[in-house]
Structures are given as C-alpha cells and as structure tokens.
Structure 1
Amino acid sequence: MTDTFDFVVVGAGSGGCAVASRLSEDPQTSVALLDAGGSNDNWVVTTPGALVLMVAGKLNNWAFDTVPQPGLNGRIGYQPRGKGLGGSSAINAMVYIRGHRSDYDQWASLGNPGWSYADVLPYFKRSEDNAEFDGDYHGKGGPLAVNALRSGNPIQQTFLQAAREAQFRVREDFNGEEQEGLGIYQVTQKNGERWSAARGYIHPFMATRSNLRVETGAHATRILFEGKRAVGVEYRQGKELKQIRARREVIVSSGGFQTPQLLMLSGVGDSAALAKHGIESVHHLPGVGQNLQDHPDFIFAYTSDDPNFTGISFGGIARIFRAIGQYRRERRGPMTSNFAECGGFLKTHPELGVPDIQLHFGMAMVDDHGRKRHWGSGFSCHVCLLRPKSRGSVTLKNADPMQAPLIDPNFLGEVDDLEAMVAGFKTTRRLMETPALRALQKEDMFTSGIDTDDDIRALLRARVDTVYHPVGTCKMGVDDPMAVVDPTLKVHGLDGLRVVDASIMPTLIGGNTNAPTIMIGEKAADMIRAEMRAS
C-alpha cells in the first residue's frame, strides 16, 4: 500500500522547509517532506563555529565538484551543498542578506508579475524574527531568527575603522532602504546557536503535526507521472526503493543542482539530451539545467599575531578550548562566530546604480574552502562579483540517480566578469591597505607582488571559486523558451508539479541566497493556499 499525501516536497532545504511548514499549518492538508540526509539537529549543526567541520568535508554536505573550468585555467571547482534537514542553511555562514530591491524589480520586468521588491518584501518580513531591527523593512515573530553576532570580537571595530579610513560608508542594516556600505553582518542565529530553516520551520512541528511526515535518508530517484501529471515520487531509503503519492502536487525543492537533475532523471528536460542517457521524455523542456549562475569569489588572506583570530597554532588551539568552555557556559564568544562576521556591498565604479561586489571579512585564513590548512592564525577577505554575465549548466553524467550531476558554473567565461573582478580586487585591496588592517598583517598569503592588471587577471584565474550561491537552473518566466516554471512556480506543460527553491531565480540576486530562498518558500505556500481556496 503506497502512502498518499496532498503534497510531497522533495528536499528539505531553505525553500522546502518553508513551503512544507506553511502548507502543514492547515491540519486538513497532509504534507510529506523527503530529504536524502539526516535530521541535522545535533551540536555540529547548532554550534556556529563547527561549520568548519562541514564545509570542507562530507559531513552533512554533498561536497560536489564542478567540471573543469576553462575560465579558471581548467581547474575543478568545489561546490559544498547542505545535506539533511535545513539543506545549505545547516552548513552556511548564516549571513542574513536579502539582495537589492532592483534584483526583484528585474524579475518582475522580465515578465514575472508578483515578484517585484514590493511584492516579495512581505514574505521576507513574515519569515523573519529580527531582534535588532523593525519598521518598514523588518519582521518580528517569524520562524527565522535573525540576531546580532555574540562573538564579541573586537576586530569588528577594527574593520569599521578600516572602512572609514578607506572612505567607504559604514552601514548598520544591509536589508533596509539602502544596501551600499560596509558593516557587521546580522546572522541567522538565536542565543548564539545556528538557526537553520529546519530549526525554524520543521523541527518544532515534527512531533506535533500529525499531518506532517518527515522522511530522512530518503533519496529521490524520480518523479512519477501519469501522462503529463506528476502523481508521486520514487525514492531510495536504505536498500529499499519506495514510492509515495501526491494527491495535489509534487513540489521539488532540491536546490540549484539536484532539482534539475531530478527533473531530467524523470524525463523532463531537453529530450535529445535525455535520450543519450536512455531516458524516455515525459516533456521536452530545454531550459532544465541551463542558466546556472553563481557568484565568483576571490579571497585575500593574511597571517596575523593578533589573538582575536582563529588558526592552527599552539595559541590558536588553546584559544579554541577556552572558547568551547565559554560557549557551553554562556553561548557567547568565538564558537558563536560565523567567521564571515563583517563585510558589505561596494561599487567598483561610482557611476554604477547598485553595488556590484560583496565582501565577507573572515576571522580566520581560508584557502580552498578550508581544505588546505596552514599553520598559524590570521584573517581573510572574500570579494565576489554580484551579477556575473557568465551562464553555466547542470547536466546528467548518466541515468544513475545516486551519481552527482555534471556542474558547470562557467566561472569567468565572459571577459566582462574577469574585468569586473579585477576592479573588485582593486577596491578590496584599498580596504586591506588601510592603516587599521595593515597593522594586523604579518604575511600576505596570496597577493604579495601582484601589481599590474595582468598580474591580477592571472591570480584570479588561478584562485577564484564559488562563494556558494548557485541559482537559476529552472528559471521562472513566460514567453521564454528557456523558462522552466511560470510565475506561480508551476512547471511549464505539466500538471501537479512545482519547483520551490533557488533554481527558479531568473537572475542571481546581489547577495547571499538563503533568505531569498526562504522567501520563495513562503510565497509559494501563499500562492498554493490561494489556489486551494479558489478551487
């Protein structure tokens, strides 16, 4: 006997948690939420400082690789993606950013009514429980806790001093009227603990809502169709192959890489490409897996003797043990750090309408996503390009659903992106060369002797990689042959199938993608409920 629910949500990341939770608020609506990972409710996930244990390895992390990147000298990039309840919100740096108002106005201008900034702001506010800010731009009482950092790191003030010395404006709130400026990030934490999408939207209700069933260790292998209607999902759990049925809809929320992969494995995609893998076409939709966009990112790193930085040294290790004790007692101190404590949004040219780069200033040295370790402590500063022109793709390696897809972000594939990153490098170096930050530096790890534009270009091609914001592979649109979903997030040409995650973004937003993906889940639930009432 196959279990049947009104909705089956595949993937418990930021979008999936939000949509599943909101739909299951109605006791008359049954929801099943499937995720291939675990419950993600242990200390490794809840302790912010433990993110280093997850990002660089396979703990709660799919740890994907890209195909070789021509724009990066043929290097293979690394793509950590969260696995388990909360998805990437369980392993990310917890920075609470929405993007720029113009990003959403652009979505609407591309033919997506209902997605302008004025349309989506209420959903950002509904999701949010902001301890610091309120007013027109912020919400209180929502499932997603947003707070000031509790690390107490005095380097935050040094960073603000450097911003003033470089003559950049200092900003308290990056999610208000204006975005441009540098400051200290708000984080998705509560009482010094990580507040993932699962912690806000799913964990509190797993035992109390009989109409919500959460299946972990459940790896979706294909969507089941009857004709052009999605009717359920096949998934592997342990050694068993199981099926679950959806009365109303299958909602795919598996993220920028695995949502298009699941659609293609199920016969939805470019029919000629699927035929090469022996997959029978259910519906020809050539845009599935195309339009991949991600933020290319470069990292400055320096060794430092300052005791407020983390690192692998005798002093650094002793500091970590002290920090663990403080965290256990107070839920404060270095173990509450998200590492990327400071940063902000800058224009590389004053005539630009919106900031085009984002900085993440980290309280430790980072090399190759933390996979290359260096003795000593220090700090780093990421600079990413917010609206790259390069477009990549996600395609199938083969028809095996347990294999990773082929991921091609096409980093620096467009020469304009390289030139914009050169400008971003120079703008960030201005900050790094201020007296406040120079006083902290012992050794320049990667940028010493890099003087000319050609030097910078060569260094960028040698060191750029992702800052973990892949979107766009099931883009939203109408009258667009490459669009996969319409503005209600229904998959074109099929019934009973919706996509609710970052893959629906037609263009990459100027900022971190966790809060926007939660917003997408909130808005999707509202649209679905409105349709249910109308029917």
Structure 2
Amino acid sequence: MAVVSMAVEEGSPAKRFWIRSQKEAVFAAYTPFFVCLAAGGLELETFQNFISQDVYFLKAFAKAYEIAEECADDDDAKAPIRELSQAILEDLKMHDSVVQEWGLDPTKEIISNPATTRYTDFLMETASGKVDGGKGPVKIVTPFEKTKIAAYTVGAMTPCMRLDAYLGKELQMYIKEDENGHPYKRWIENCSCKCSEDAAAQIEELLDKLSVSLTGEELEVIGKLYYQAMELQIEFFSAQLVGQPAVVPLTKFHDSKHQLVVFSDFDLTCTVVDSSAILAEIAILIASKGDHSGTDRLITQKSSSEMRNSWNILSRQYTEEYEQCIESLLSSEEVKAFDYVHLQENLHLLSDFEKRANSWVVDSGLLKGMNLDDVRKAGEHLILQDGCAKFFQKLVKLKEFLNVNLHVLSYCWCADLIRSVFSSVGCLNDLSIHSNEFAYEGSISTGEIVRKMESPLDKVETFKSIINKLGNNERYLSVYIGDSVGDLLCLLEADIGIVVGSSTSLRRVGKHFGVSFVPLFSGLVNKQRQLDRQESFAWKGLSGVLYTVSSWSEIQAFILGA
C-alpha cells in the first residue's frame, strides 16, 4: 500500500495518531467494496448506495465545525475551523449534482445505513461534550474546559479526512492502469485531487494547534477518539453491501468445505529479533551468574565475556559465509522465465551451508547448560511483529467456523522457545510446530540439537509432506508466509506465497531465477478484474509470483477481513 506523506511536523499529535492508525487503515482498503472499486467492476447500485451516504457525513461535519468554532477561544483557531466549515457547505451544495450524475434523485429521501449512523452519532456526542476518556466521562464544567470540546471534536473528524485522502491516492494508480477507462474515474479524481490532501493536512494542522495547551491525559483522550473514529470508518467501508463475487477476504471467497492450510516461518517473519540471538543471550546470562557464584562454571566452562566473544565470532562467520553463499547462487546466468527446478538445485548450496553452521554451534558447546524454564520465560517475553499475534488469535477464534490448519516451519534451534511464544498469545493448542529441538538431561540442555529442520530443502519437504497427508480427495488452499531465502521454495510451492519484510537476498535470488514480486493489494485488484470479466482463475502454486506486504495487518485484512 502507498505511504501517504504527512504535512504536519515530526512528533506532532496528528502525525503520531495517523502513524499508529495507518496499519489499521489497510482494513478499509482490503474490503470487498474498495477492491471492486479499484478494479473498476464495482456494480453501479453498490456505488450509488455508497455516495448516497455522503450527505449524512457532510451534515454531521458541518454541525460539528459549527460547535467547534463556538467552543474555540482563539481567533487563530476559529479562522481555520470556519474555512473548513465553508468547504463542507460547498460540498453539500455540490452533492445534488454528483448524485444526479450517478443516476440518483436528489429529492428522494436517503436512509442512513447503520454504519453511517454509528459514526455520525459518535461525532455529535463528542461535539456535545459526551466524551469517554477511558476512565469514565470527561467532565466539561467551566467555560475554559469547554474549549477542549473543539479539540476533541476535531480529533474525531481528522481520521475520516486523512483516510479519504489515503484511499483516494491509492485509487489513482488503478484508473491509470485501466485501458478501457475506469467507470468511476471522475469521482476518484475528485476524491484524490490535491484539494483532498490539502484539506486533510489542514485539519491535521488545526488539531495540532488545538492540542498545544492540553495535558498529556487530555491528549490521550484525543488519541482514543481518533482511534475510535478510525475503527468506525473502517466499519463503514466493511459494511458496504457488495452483491458481486469478491476475492477478499480469502476465507469468504474460498469454499469453507475445503481446507485452508496456513504455514508461517518464525524468525523475523513472526519475531522482531532472530531466536538465535535470544538463545545466545540466555547462554551469556547463565555464564554471568557463574561469574558471580562459581557454581555454574562447571557447566559453562566459560566466563560471560568469553561466551559473548564466542557468539560474536560465530555470528560474524555465519554472516560472511552466508553472503558468500548467496553470491554463489547468483553466479550462474540469470534466467528469463521462472525456473523452479534450477532454483531448487542451486539451493543445495545454501542447505549445505546451514547444516555446517549448525555444526559450528553444536561443536562450540555454547548451547550447553541452558535451563528449559529460562528458555520458556524468554519465549513469553519475545516481541512479535506488530499484528502477528492478532492475526493468529483471530484465525484461531474462527477455527470452529473455518476448515483451517495452522503450521509453523522454522530453523529455530529450540522448538520450546516457539511453543512458549505461541502459548503466551493463546494459540499453541491450535497450531503444529515443525522445528529443531534441544537435547536435554532433565531440564538442562546438553548442547546438542535434535536436527529436524535445517535448510530450505528440509522446509519444503515438510511442507509437501503436510500437503500430501491431506489426501487426494481433500481439496485445499495453501498459504505460506515467510521473509527469507530459506522460505523461497515453500513460498513458491504454496498456492499463495506472501513475503513480509524487505530481505534483499530473497528478492535478488528470487528475481535471478525468474520469480516476480507483486504488492499484494495490486495482485488482488488484478485477480478481481479477472473475476469481474468472468475469466477462470485460481490461486495456484509454482506460478512464479509472490506477493509482498508491509505488515501483518495486510495479511489479516486479506485472509480474514477487518
């Protein structure tokens, strides 16, 4: 998804609120309504119903601006409020002509749909001073306190205008791609024009100005209102009734009678930090305790500084030889068309290297002496990528309604670490973990690794084995989520391969062997166009196309919806 530039200063309230909300904004873009609109095949009736709701938003905004201006005690604040209010009144005047252009009778009474009503009621309650600050209703008593209503009201309006500018900008590229002329081109151009961006920037600047005199607690109230307004806006787009088939969300498009099999890598796909770094820190911590007590030195045989130095040497050696291995993969002539066989043959180089690297670690004895409880505690506190836990939690909740199977495939040396992570987010019992294991004597690691998954070839063999066990009579759709070269074969074998992160080596190796990397949203718009044209299409593995995302929010929006 496109990233919208901000007109407000770094660190300003409006910018902070938008940055925190932008990953949520993708849920509006990945709705059936918006994908069908971007594809150019949205049914006219659906579009008419959508624009008919504008009048309720515009009237609510006009009234909210009127109240905000009354509450503001600063002429510098009143002037931009008045300017924004005047623009809304002009939009109301233009509304009848827009409605007529799309075949609607402007004199006919339009019924507000429930999602529209929920937002407009929320805005009017905020403007009237009925604000919940999270610790109960905010009390507005004195004339001075009344000035806060202006800030709260603008805070509840700003995300609506910023989201509209964001989505309008996203739509622009698709009207340019449509060779037959996008049916909603004029409306999209009006929505995504410079004045739309300017209006969003203007209200953000106003919000910052009104926030200057507020306390930290009062800013938190505005933040809460901002996020609530964003949720209501996403709900509004999700509530648009689309009668035609749509490719999103995947769980609705995919036949629920057939199994959905979701695979995910772990390190740096789910986690912020590689698990090997976490395990190294545990080993160093154990050595540090031995430095002071002497009791654990018989186990570690090394001081904490020696342990850290040894880990650093291993890490440098791994990085250097990994990069050399990648360059070796790229030394052959680049292919012009996707060549899976050639890729798989060449990945033996990487597979052999990964196995050697694990042998270095085992031979070093650095994994010896770790306590299983320490490993589990580390897993409980391991930070996941933003949105990752939420995706798995929601998928698990939907398992009773969906025929879904979840698997984690990982090179991690210690599956207990992975188990602890997913146990801490309440998902362990609903997924299968395929990884290496520590060897233990009692609850203390011996330093050996029970090697089950060390390489790209091990991963893809496990992937195929799981799919094969479904049986020939079981229809399924497979999704693989990964971030590195080690995931490449699985990403390609899956019906839908989704790449998170920005691994340069993954893209270089993939492109060298003919793999195409397509932003997921763009791919969905193209699939929707095929569906609208009633062309037969299917998500199918080994197509040579992988889909890229900027966050787990995109993955959730695509597969599960808001």
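1, 2: which one has mean count of other Cβ atoms within 10 Å over residues 19-26, as calculated, at 19.0?
2
Between 1, 2, which one scores greatest on relative contact order in percent (Cα under 8 Å, 6 or more apart)?
1
State the single structure among 1, 2 that was used to calculate log10 I(q)/I(0) by the Debye sum over Cα atoms at q = 0.07, 0.10, 0.12 Å⁻¹, giving -0.36, -0.75, -1.10. Walk me through the intermediate numbers first.
Working: 1: -0.36, -0.75, -1.10; 2: -0.52, -0.95, -1.17.
So the calculation was done on 1.
One of 1, 2 was used to compute helix-only ellipticity at 222 nm (-39500 (n - 2.57) for each DSSP H run of 4 or more, over all residues; to 500), and the answer was -8000. Which one was it? Display every interim value, and only then the final one.
Numbers: 1: -8000; 2: -19000.
Source structure: 1.
Computed from the coordinates by the stated procedures, all read-outs in this text should not be read as laboratory data. As the structure is a computational prediction, the values presented were derived from the model and not from experiment. Cβ atoms are built from the backbone, for glycine too; each structure is taken alone.
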